[in-house]
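A short reminder: the numbers here are calculations on the coordinates, not readings from a lab. None of these values were measured; they are calculated from a predicted model. Cβ atoms are built from the backbone, for glycine too; each structure is taken alone.
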Structure I
Amino acid sequence: MIECISLLRVYESATGRVQAVRGVDLTIDAGRSVAVVGPSGSGKSSLLRMIGGLDEPTAGDVSIDGVNLVRLSGGARRRIRARLVGHVHQRPTDNLLGHLTAIDQVVRVAHRRGVGIDEAKEMLSTLGLGHRADHLPDELSGGEQQRLAFARGAVGSPAVIIADEPTAELDTASTDRVLDAIQRLAGGGITVLVATHDPRVLDRVDQIVTLRDGSIASVCEAGTELAVIDHAGRIQLPPEVRAHFPDRRANVHWDAEHHTFTVKEP
């Protein structure tokens, strides 16, 4: 399980301070496939880097499987990250070492997570690459390379795999196979977070988290888009709704009988 509480990430730039992530509260259960979407500058990369333990938040907490990454020393965070988090980059070749065969790529990670070659072979087979175990990356298609990257990320059962636009350079057939792989990994209990602009991905994941201006604008599950209530009880309204409240004030009525909110202009 992933839990983010009041995550804030502030960068210093030539023009001043930039809030890339603004008080994000997010909980994702184990074994879910989740797409994180939003326009450029919405905070997707900053959020995923904090969840993956690569960046430390300016404020707030992020936990994976009950381990609070923020409270760890740098060395402890690196060890936890190696055990609990797998990363898949956008370019298939950026995930792999050109001189290692497919099985050697996976075994290399398996040993760091305390498992052996049998688990590495099983992961390759799970992702449909068992017959390509002895091939080098340049002997694999782009889709096979990307599935191999997921195999590296998933061997040894980490808690989460974070993938940055993993289908951006793939054709439709290769994308379908990569998405099949993501669903198999999630079905096995691994949470898969995918930053994407690809509409093909959105049709195949369990949940869609939309970021806007560094905050979570909505969460969509089973075709239903939901507003998110943060730990302080605040609700972020969609831009098309906020436009009706230029003074940023509203009358809010809670109907306890029907479990509905009514938001009206003052």
Structure II
Amino acid sequence: MTNKVMSPPFGKLLGVSLGPGDPGLITRRAWEVLHSDVHWAYPVRRRRGESYALGIVQRAGLVIPENSSPLLFPMTHDVEKLGFYWLEAAQTVLSVLKSGRDVAFLVEGDASTYSTFGHLARTLKALDASVGIEIIAGVPSFHAAAARLQEPLVDVDDMLAIVPAGYGIAMLDRLLVDFDTLILLKVKPILNDIIDFLAQKNLLVHSCFIEKSGAPEERIVRDVGSLKGEKVNYLSLLIVKNPDRLRGEIARGCRKVTRVEAS
């Protein structure tokens, strides 16, 4: 009679959201995971490069465990290249999970919001659909930014839009018809065009720029027009208030929307 060798149970992939930069915004659940016997993985933009997410936990006083895995997610729009690196990262994670250890993937902001974690999780599921995945919610950059500004993003029945600015100026013009506050993420590539647009709409005075919210390098600029021609960091956003949006009447707690065409 031969003894059957039992393979270790599969580990689980955890998306550990860390908030946008201030280690004080790490949740209790994320803190517990970081102190448990998990294998750390974290994104880098270039090989042997620094990791913004890893920097957050280092500022919290945590020591990087041995044999942690930097996973390369380069800044490119080349779908073929991205697919290659997503697969490489997923294979690295899968090899650890097969050993029975959980993998904590460190994410700045929130893992469910414009995060590399989504690409990693989908690719990993494509390799092995049985892999368990858990997302630990975190503080998104725009919530942290609003807190730093000490201003509400929306109030009562205001409408809020959260969009990557890269969709273009025509999209912003349409959004102003229906939304009271715009959160514009990833503004770096078209910041000059956005500034011109906001000036045309008389919205510069109602806008604020926040870069690396909560990090030691955080920068808040209320005079958004002064950024014209300046090179800003990728981790930056704009909060734009739209106080003159035309609204409908309130009926039984719901607003009857009056639609107008964007000018």
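So FRET efficiency 1/(1 + (r/R0)^6) of positions 105 and 161 (r between Cβ atoms, R0 = 25 Å, to 0.05), computed for just one structure, reads 0.95; which one of I, II is that?
I
Computing Rg/Rh (Cα atoms, Kirkwood Rh), for residues 25-128 alone for each of I, II, which one ends up highest?
Answer by largest value of Rg/Rh (Cα atoms, Kirkwood Rh), for residues 25-128 alone: I.
Which structure, out of I, II, was FRET efficiency 1/(1 + (r/R0)^6) of positions 9 and 169 (r between Cβ atoms, R0 = 25 Å, to 0.05) calculated from, if the result is 0.35?
Considering all the candidates, the number was obtained from I.
Quick one: Cα extents along the principal axes in Å came out at 80, 45, 38 when computed from one of I, II, so which one is it?
Computed on structure II.
Comparing structures I, II by FRET efficiency 1/(1 + (r/R0)^6) of positions 41 and 225 (r between Cβ atoms, R0 = 41 Å, to 0.05), which one has the largest value?
The structure with the largest value is I.
One of I, II was used to compute FRET efficiency 1/(1 + (r/R0)^6) of positions 17 and 97 (r between Cβ atoms, R0 = 30 Å, to 0.05), and the answer was 0.95. Which one was it?
II
For which of the structures I, II does the calculation of distance in nm of label points 7 Å out along Cα→Cβ at positions 73 and 233 return 4.2?
I
If we compute distance in nm of label points 7 Å out along Cα→Cβ at positions 49 and 177 for structures I, II, which one ends up with the highest value?
The structure with the largest value is II.
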